[in-house]
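Colleague: Dropping the structures in below, format is structure tokens.
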Structure I
Amino acid sequence: MKRHFHEIKRLFFPRWDRQHEWKVRATSARKCHGHCDRKRKVIEIVARHRDPDDQDHLLIHEICHAVTRGFHGREWQRRMEKAAETADELGRTRLASLLREEVVRRREQGEGIRLTYELVKEWVQSVPDVTFPQLENALAEENGVTVPELRQRLRRLEKVFREAKSDVLEARRMKETLIEAARSG
């Protein structure tokens with residue numbers, strides 16, 4: 001795994017990690033296929049794919065997190081596209097296609113953080129009795145991060161949750177008031 005990690009770095013990210021500070025590990029405390037831990041400078045690759053293009057796609061995805069800021073935003077997408085161009089140059093058309101398909105999926109999902117906040121609002125509307133810890137844990141697991149990492153990325157999460165919860169409770173009160181008025185009238 002380490003030898004392959006260095007080969008991918010050399011081919012796709014030749015100016016990154018020249019001091020070899022970053023490591024790759026085949027384990028993770030997270031329930032995810034892969035993860036980039038910037039603080040520890042570790043790329044965690046848990047999933048094992050038999051197809052080399054699938055395996056390299058995952059490794060490139062995580063390294064793109066290491067060389068960019070943010071989650072799956074524009075900067076990350078640009079770096080994934082650059083890796084796809086390199087894959088084309090290397091004659092690895094399927095890998096290039098996998099990388100580009102993911103960029104398209106991420107663009108269609110919208111801007112990551114804004115989209116997540118909208119998802120939180122929809123989630124609270126769909127499941128009004130959800131608690132904040134339940135929501136946090138589900139979002140962290142879905143995104144393959146820990147709750148503290150989620151809080152760091154989504155600093156307004158609790159505020160958005162409380163506003164959505166307030167809106168749902170207000171809508172309930174209004175509905176109950178209308179029902180009561182209809183019964184009385």
Structure II
Amino acid sequence: MIQLIVSDEIMLKQLEETDAPDIFSIIDSQREYLSEWLPFVVGTKSVDDTLAFIRSVNETQESFQELIFCIYYHNIFAGLIDLKFNPEDKVNLRAEIGYWISENFQKKGIVTQSVRMLIDYAFDELELNRITIKCATDNQPSKNIPKRLGFVFEGIERDGELFLDGHFVDLEVYSLLKKEWK
């Protein structure tokens with residue numbers, strides 16, 4: 001299990017089955033807030049659904065890898081952040097970062113600091129060359145993170161994400177190269 005110490009206040013801990021109740025509790029108590037930008041919220045109806053998700057990540061073939069970390073702020077679960085790649089990404093030394101955080105922990109710099117740590121991990125430990133972040137075009141708080149960290153805006157992925165109710169959301173695509181970091 002990987003643990004990354006971001007600061008005295010923030011820690012990233014690799015996702016485990018025992019995290020299911022904490023994750024579901026946030027999703028269940030903040031459905032309206034989270035479902036605006038996260039398509040999986042509608043289909044997450046119980047701790048068992050969250051547990052099934054965690055197991056699916058752990059059982060995924062090695063050809064597609066997703067490193068998911070719980071974000072802890074003062075030892076309290078605050079959200080998730082992940083680094084995912086498919087076979088083509090591994091060959092080309094690239095990955096995508098995604099994240100979400102509880103409404104209660106917004107505007108504290110937690111996600112920005114966590115993304116910064118994951119970038120360091122991806123470039124230094126995994127020896128990747130390129131990282132992307134995709135954000136819904138209307139999700140200004142999420143878009144601020146790659147902008148703040150020096151990512152380059154590449155364009156709009158039209159109808160990039162499908163929600164369970166059948167509507168699509170356009171995504172802004174940002175990238176960062178290893179040679180541009182630090």
Structure III
Amino acid sequence: MNNRRTERGFTMVELLVVIVVAGIALSLVPIARDYVPELQVNRATRSLAQDLRDARQMAVKSACDVFVTFDVNAGILRYYADVDFDGMELADLVRSRALNDYSEGVGFKTVTTSGVDGSAISAPVTMGTTTSPIAVTFRPNGSVTNPGAVYLAPIKSGKADLGRAVQVLTTGLVQTWHFDAESSPGPWRKWL
């Protein structure tokens with residue numbers, strides 16, 4: 001018979017390992033905090049680009065115009081499918097989505113005065129018209145009326161390199177852009 005008692009607990013080495021690991025983890029928190037705005041704007045950019053691609057696909061599948069309107073002040077996008085071919089009406093509303101739904105802390109915001117196409121920009125949404133509502137129209141053949149770009153950036157960050165853009169071309173192609181002041185020939189380079 002064995003009379004040895006089994007001791008339970010941690011050894012000094014085990015405690016030191018836990019303390020070192022916890023210290024390393026805590027030292028990474030400020031670094032991770034710096035990446036949060038970038039992660040938020042990246043998520044919003046990808047989601048918005050995908051929604052615009054989905055709107056184009058909806059126009060082609062349903063053989064009708066699909067309008068995407070941008071309310072810059074309220075931060076809201078609205079999607080309308082003109083299935084009755086009488087123009088954009090409230091009855092055609094398919095979906096309404098706040099920019100915050102894509103990612104919190106991101107807004108319609110420009111970080112430079114030069115757009116993805118090299119032209120001067122004065123507003124965060126440049127979809128071919130400045131009249132209300134600002135809109136892009138996807139046609140049944142996949143093309144676009146009022147092409148342009150939407151500029152996004154973290155609301156609380158003044159870092160220009162966190163600027164992103166989603167561009168819609170007349171062909172219906174949706175591209176994403178990343179602001180890079182050192183990029184040549186302009187400050188924007190294609191992203192994703």
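Throughout, read-outs are computed from the coordinates displayed, never taken from laboratory work. These numbers come from a predicted model, not from an experiment.
Colleague: With helix-only ellipticity at 222 nm (-39500 (n - 2.57) for each DSSP H run of 4 or more, over all residues; to 500) derived from the coordinates and found to be -10500, which of I, II, III does the value describe?
Modeller: III
Colleague: So Cα Rg over 2.2 N^0.38 Å, computed for just one structure, reads 0.99; which one of I, II, III is that?
Modeller: Corresponding structure: II.
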